Structure I
Amino acid sequence: MKKTVVIGLDSAPSSILYSPKTLHELPNLATLIEDGERYELVSCHPPITIPAWAVMVTGKTPGELGLYGFRHRKPGSYNEFYIASSHSIKDPAIWNLVEQRGGRSIIVGVPPSYPPKPVKGWLITDFITLSKTNYTWPPELKAEVEGLVGEYIFDAEFRTLDRERIIKDLWKMTRQHFEVFRHLLKAKPWDFAMIVEIGVDRVQHAFWGYYDSSHRKYEPGNPYEHVIMDYYKLLDEEVGKLLEIIPRDAAVIVTSDHGAKAMKGAFCINQWLAEQGYLKLEEEPSRPGTELNKVKVDWSKTIAWGWGGYYARVFLNVKDREPQGTINPEDYEHYRDLLAAELRKIRGPNGETWNTKVYRPEELYPVCRGDKPDLIVYFDDLSWRSAGTLGWPSNYLPENDTGPDDAVHDWIGVFTIYDPQAGRRKGFERIEAKDVSAKLKNLLSS
C-alpha cells in the first residue's frame with residue numbers, strides 16, 4: 001500500500017493556489033502543485049464544507065449521504081433542526097477501506113467526524129466538535145494531544161469585528177493542528193493520513209474584502225490587505241515542516257472542498273416569501289434581523305418558508321407532512337414549479353439580471369436520503385447569501401445577517417497529486433468531488 005498524505009485546505013480556491021504569482025511566495029506548496037498532477041476540483045451540490053468533505057472521502061453524493069448542510073430540519077417541524085455529525089455517515093470512508101486492506105490511518109479534523117467513531121489508527125474530530133471531553137479515537141489519545149499542545153482548538157470565531165483577535169486565534173489554531181498532525185505521523189505507524197485545516201475558510205471569510213481588489217469593500221493600502229497571503233505563507237511553512245518528516249516516496253495530495261469568491265450581499269428569502277404571499281405573518285417583526293422562530297407566523301395559511309446560509313433551502317407546507325400543512329400532496333409539484341419560476345425571476349438591487357439557480361434535490365442526486373429541502377436555491381450563482389431573518393428595510397443586505405462576512409463559496413477548488421514516482425501531467429483537468437475517493441483508492445493501490 002502506497003503511503004499517502006492528504007492536506008485538506010478548506011475553501012482554498014484555484015484563483016489563489018494555482019496562481020503563479022501566489023506560488024512564487026509559497027515554495028513548499030509550489031513544489032507539490034507545480035510538480036504534481038493538477039486538477040480543478042468541481043465541488044458538490046451544495047458547495048459547502050458539510051457535505052463536501054464527506055462526499056470526497058466516501059465517493060457518495062450529498063443525496064446518497066443524506067447531508068445537505070451543517071443544519072437539517074427535523075421532520076414535521078417548522079423551526080427545529082439538528083446538526084450533522086459522524087453518525088450521519090453510513091457509507092465507508094477511505095480510511096475504512098485502508099483498514100480492510102490491513103492498513104492504519106491518521107485522521108485530523110475531517111468533517112463531519114464528531115463524535116469520534118472507531119478507526120484502525122488515530123482520529124481527532126473536526127470543527128463541529130461539541131464536547132472537549134470526547135474528541136479522539138482511541139479515547140486515550142486525548143491525553144497525548146493535550147500533553148503536547150494543551151487545550152485543543154477546533155475552530156476560531158471569525159464573524160467578529162475584532163480583526164486582531166481573528167488573526168491571533170487563526171495563527172495559533174493552525175500551528176497547533178499541524179504540530180499535532182506531525183507528531184502523530186512521527187509517533188504512530190500509518191499508511192494513510194489526512195488533515196483538514198478549517199482556518200483557510202475562516203481567514204477568507206473574515207478578510208476577503210481587504211484582499212480582493214474587485215471586492216466592493218476593498219480599499220487600497222488597508223491595514224489587512226496582506227492577511228490572507230500571510231496566512232497562506234503560514235500554511236506553507238507548516239507544510240514544509242510536514243514534508244521533512246514523511247517518507248520521500250509518499251504521495252502527497254493538496255486539495256480543497258470548494259472555492260471562494262467575493263460576497264456581494266445577502267438576499268432576504270423569508271421577507272421575499274412574505275411579500276409574495278407564500279409566508280403569512282400575523283404581525284411584522286419589531287426590529288431588523290428577527291429570526292423566523294421569533295416571528296408570529298400563521299402556518300395555517302403559509303405555503304412556504306426558507307432558511308438562510310450560503311444557499312437558500314426552501315420548504316413547502318404540505319398536508320400530512322407538516323403540522324399545519326396547507327398544500328395538498330397532489331398540488332406539491334405545482335407549487336414547486338411555481339416557486340422555482342418566481343425565484344429565478346428575482347433581480348438584483350439595481351434591477352440587474354441574476355444568474356440564480358433553483359433545483360429540486362432529485363434533479364441533483366441519484367437518491368435523496370435524509371431530510372432534504374424542497375428546493376435548493378443559489379442566488380446569482382452563489383454571489384449572494386440567503387438571509388433567513390426578517391424586519392429589514394430592504395430584501396438586499398450589504399452584509400451577512402449573522403455577522404461580518406466578506407466571502408461566499410464558489411464551485412472550483414483545487415486537487416493536486418504529488419507522487420515522486422509518477423511523472424508530472426501538464427495542463428489542467430477537472431475532477432468532481434465525488435470522484436476523489438476513487439482517485440485515492442487507486443493511488444493507495446499503486
Structure II
Amino acid sequence: MIALLAWALADDSERDEDAMFGEGESPPATEAPATVGPPAEGDAVLEEGVTRSDAAIAARLAEAAERFAVGGQSYFRVYVPVAAETPAEDTAVSLPALLDVYLDARPNDRLRAYAQGRLSADFALEEGDVDSFGNELQPTGVALDQLWLKGDVARTAFWTFGRQRIKWGSGRFWNPTDFVNQATLDPLATYDLRTGVTLARVDVPIQKTGTNVILVGSLEGVSTFEELGGAVRVEQVVGLTELALTAATGPTVPVRLGAELSTALWLFDLRAEAAVRHGDTSTWWEGDLDYDTLTFPTERDRSDDWIPQVVAGFDLPIKIADQNSLTVGAEVFWNDAGYDDAELYPWLAFNGGFTPFYLGRLYGGAYVYLPGAGRLSDHSVTGSWLGNLSDGSHVVRADYRVNVLTRLQLSASVNGHLGEPGEFRLAVDPIPGVLPDGIPAPVVDVQVGALLSF
C-alpha cells in the first residue's frame with residue numbers, strides 16, 4: 001500500500017507551514033538605496049555619489065525595514081469531484097481561494113508583534129448555496145488568523161499572548177494529543193489551512209537537561225475566569241529520542257492526557273503518540289438507522305469512560321542516487337471514539353457528529369515521497385494511501401509539486417476512492433423528504449493549485 005497525502009508525507013523541512021502561513025521568520029527586508037538625493041552644501045562626501053547624510057538616512061531606512069515587514073500568501077485552486085452515475089455537465093466545480101496578509105513588527109530582538117488576516121472565497125458559490133446535507137455554504141469570509149505579542153522574562157521564560165498557531169503531536173496523519181487546536185488536521189489537504197487559537201503561552205527551556213516546559217491558558221471564547229482552561233506540556237530530548245507528556249482540561253472540555261515518542265532505530269525513524277480523555281460529553285450514537293421504518297439510533301453517555309486513541313508509525317529513507325533519496329512511511333491509528341461501520345454516517349452528518357478522519361475505530365495510512373534532485377530539485381512527487389479499516393473504504397492519491405519563479409508553487413493531485421461505501425467513498429441512498437436524490441459515491445477528485453508567497 002502506498003501512502004497518504006502530499007501534505008502529510010513531506011518532511012518537516014519540506015512543509016514549513018510556519019513560513020508559508022504564519023509564525024516564523026519574515027522575508028528579508030528590501031535594502032535601502034545607497035543614495036537618496038544630491039549632496040547638500042557642506043555635506044561631506046564619503047565616496048562617489050554618497051554623502052554622510054545620505055548614508056545616515058539609508059542606515060535608518062534599512063533599520064526600519066528590519067523592524068517591520070509586510071507580506072503574505074495567495075492560494076488559488078480548481079477542485080473537480082467526479083461522482084458515480086453523474087453526467088459530466090452536472091459535475092460540480094469548486095474554485096476556492098485564500099489571501100493571507102501579515103504585518104510583522106520587531107522593535108528589538110526580545111519583542112515581536114504579529115498580525116495575520118485571511119480572506120477566503122469560492123468563486124463557484126452564490127449566496128444561499130448548500131452542501132449535500134443542507135448546510136449553508138459561504139461564498140466569502142474574513143477571519144483573524146493570528147494576532148499575538150511575544151517577548152521574554154530575563155531571557156529565561158518566553159511568553160506569547162493572543163491568537164496564534166500551535167501544533168502538538170508526532171503523528172503524520174493523526175494527532176490525538178493536539179489538545180489545543182479547535183479543528184483536527186486534514187491529512188488530505190495540500191497545506192494545513194487551520195487558523196490560530198487564542199492562548200496565553202509560556203515556554204521555559206532548560207538547556208542543561210534538554211527539557212522544555214510549556215504552560216498554556218486557553219482564552220478562546222472566555223469571558224469569565226470560570227471558563228478558563230489550560231494545558232501543561234513537558235518535552236524532553238534524550239540522545240536521538242524526543243519525549244513529550246501533556247495534560248489538558250477545562251470547564252467545557254474533558255480531562256485529556258497524552259504521551260508522544262519520536263526516535264531513530266537503525267534505518268527507521270519511529271514515532272508514536274497516545275491520548276486518553278475522561279468526561280467527554282460529546283454525543284455518541286448506537287443502534288440501527290432505517291428511514292423506511294423510522295428506526296433511529298439512540299444517544300449513549302460516555303462521560304464516565306476513559307477513551308483511548310493511539311497512533312504509531314515509521315519513516316524509512318532509501319538512497320536511490322548520490323543526491324536523492326526516496327522516503328516511505330506508514331502509520332496506524334486506533335480510535336476508541338469511532339464507529340465499527342458506516343451505517344450511522346448519514347445520521348452523524350445530519351446531527352453534527354461527522355468528524356472526518358476520526359469516524360472509524362481503525363485506520364491505516366502509507367506514503368512514498370520522491371523529491372527532485374539536481375536540475376529537478378524544484379519538483380516532488382508523492383503517492384499515498386489512506387484507509388478506514390473499520391468500514392472498508394479507501395482513498396489513493398498522487399501529488400505533484402513544482403516551484404517556479406522562486407515564490408510560486410504549482411501543485412496537482414488526483415484522489416481515487418475505492419472499497420466499500422464508507423467514509424472515503426461516502427454514498428447515501430435517497431431519503432424521501434430529506435435527500436430525494438441521495439448522494440452518489442465519489443470516484444475521482446482532481447485538484448490543481450497555485451500558491452504565491454510575497
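When relative contact order in percent (Cα under 8 Å, 6 or more apart) is computed for each of I, II, which one produces 14? The value was obtained from structure II. If distance in nm of label points 7 Å out along Cα→Cβ at positions 296 and 352 comes out at 4.0 when worked out from the coordinates, which of I, II was used? Considering all the candidates, the number was obtained from I.
Between structures I, II, the calculation of FRET efficiency 1/(1 + (r/R0)^6) of positions 248 and 304 (r between Cβ atoms, R0 = 35 Å, to 0.05) yields its largest number for II.
Match the computed value -2000 of helix-only ellipticity at 222 nm (-39500 (n - 2.57) for each DSSP H run of 4 or more, over all residues; to 500) to one of the structures I, II, and report its label. It traces back to II.
Work out which structure the value -0.59, -1.35 belongs to, where log10 I(q)/I(0) by the Debye sum over Cα atoms at q = 0.09, 0.14 Å⁻¹ was derived from one of I, II. Only one of I, II returns -0.59, -1.35 for log10 I(q)/I(0) by the Debye sum over Cα atoms at q = 0.09, 0.14 Å⁻¹, namely I.
For the set I, II, ranking by FRET efficiency 1/(1 + (r/R0)^6) of positions 320 and 336 (r between Cβ atoms, R0 = 41 Å, to 0.05) places I highest.
Read the figures in this text as sums done on the coordinates, not as results from a lab. Computed from a predicted model, the values in this text were never measured in an experiment. Cβ atoms are built from the backbone, for glycine too; each structure is taken alone.
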